[in-house]
Structure P
Amino acid sequence: MSSQPPIGEIQSAVRNAPGVPVIRSINWGGLRTLYIKEVRRFFKVQLQTIWAPAITTLLFLVIFTVALGSRHAVQVAGIAVPFADFIAPGLIVMGMLQNAFANASFSLLVGKIQGTIVDYLMPPLSTAELLAALVGGAVTRAIFVGCAVGLAMALWPSVHVMPRAPLAILWFGIGGSIFLALLGVLTSVWAEKFDHAAAVTNFVVAPLSLLSGTFYSVDALDPTWRAISHANPFFYIISGFRYGFLGIADSPVMFGALVVLGIDVVLGLTCYTLLKRGWRLKN
């Protein structure tokens, strides 16, 4: 008698041939695991990643309000707004943007430098799942920072940060954070050392965020600088986010929402393509 099992049992035991993927749809388990890893990574040092940025952003508010006085007002669309109320929403979203970039630009870069990039490339995750987990972790950190800054400013005297258009706050806050998270992923793919990521932070992200109308209304600028400000995507994020608290903005809110959406789509496709090809990751 033959000791081999029937052919039917062998076929049922070998469900997939070598090289055939077992996971045929979204790998929710792997996506959730990588997302939790990214969140735990920055949350384990929350004093540095959440509370320190919140305190730094709050110091901007304290310095500028003390220097200019509580009676100083800013003209926005012809309406006088107390300076503290004007600057507070911009500072909140600026902190969110900078920390979304900082989180996303660190993940793949530290893996490339330490030689652990294989931990991101080898698991059974598609390119879209890998990108979604990295961006999701960065956006989560941005939301934590935004809530911490908003809470601190709500408790600060003479500052009013009551939401008037919650949908605008969510759209520009989350959409802007996705924008900077994708820019951070793109930076971590391109960079080969921490100096490269720091250069993008110091010469791209910081100037664009500080010169985006956070501390002033672009309507007060001369036509040349006003045109330059309108070419800055950070301007539309901050103006739209501010609209969610004040009900007025320096630019058309719908146009700004479309600009943010368009940039997110373009950067998302760019990051997906580079990750799919393994550019500067599999060398």
Structure Q
Amino acid sequence: MNEQASNWVRTAPGVPVIRNVNWGGLKTLYVKEVRRFFKVQLQTVWAPAVTTMLFLVIFTVALGRAGRTVMGVPFADFIAPGLIVMGMIQNAFANASFSLLVGKMQGTIVDYLMPPLSTGELIAGLIGAAVTRAFLVGFAVWAAMLLWPGVHVMPSHPAVVFWFGLMGASMLGFLGLVTSIWAEKFDHAAAVTNFVVAPLSLLSGTFYSIESLAPAFRAVSHANPFFYVISGFRYGFLGTADSPVLLGGILLLGINIALGSLCYGLLRSGWKIKA
């Protein structure tokens, strides 16, 4: 009898069966999150692409005439990379700030907490989906700009484009995840979007070069991490930047590590999530 019972119990009580990475669970969470925003792709992918293209049309018509150049390149070519990555990071934040928040409000947060996923795997699935949405929006905007007359958006350094796109999307994904943990209603997430993400995006040098600013405002721009995302991403297309590209890449990596550690600590402690 005892021998038969021992055959049924494969592991001792309290000993984890999945000792390494739960790849199956991680894949399931990632696919779930991607399918969630892809079911409404007209709103989550194509609408942001159209909005970004409207920025390009308005600013090139208003400011790009008469052969105006910025940093030695036509104005339309100058703002195009910044618009692409600005759309990417804003949508990465929107995706990451939604999942846990809607789970808390609808009482389905248990769907994220009960599966046999570690804290790191939960973060990887949510941030992976946010980065995926960001790159889909970026590709949609880039493809539209390829067809727009007078705009040249062929990358000169594809690896740099990928790195700064990844770092920017990850940074806003982590920020969105922190927001979804902290927020108790949609108004809280909207406040972060309107008073933090949007101003930092618009004041990051997307539409101008910081070299034209006064020294005080230039110093403020250098304190804005969004600026390094825009500048590095633009360098990947144009081969020119108004900040040290290597410094920006390392700085963004450090910020992502810090934000990722913060997300890990908050989720592991269950702050504002677990009773």
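FYI, it's all coordinate maths here, none of it is from the lab. Predicted model, so just to flag it, every value in this text is computed and none were measured. Cβ atoms are built from the backbone, for glycine too; each structure is taken alone.
What to note about this one:
- Rg and Dmax of the Cα atoms in Å derived as 22.9, 99 - corresponding label from P, Q: P
- Read-out mean count of other Cβ atoms within 10 Å over residues 161-168, computed value 22.0, structure in P, Q: Q
- Top of P, Q by distance in nm of label points 7 Å out along Cα→Cβ at positions 73 and 249, largest first: P
- With semi-axes √(5λ) of the Cα gyration tensor in Å, for residues 49-96 alone derived as 22, 13, 5, matching label from P, Q: P
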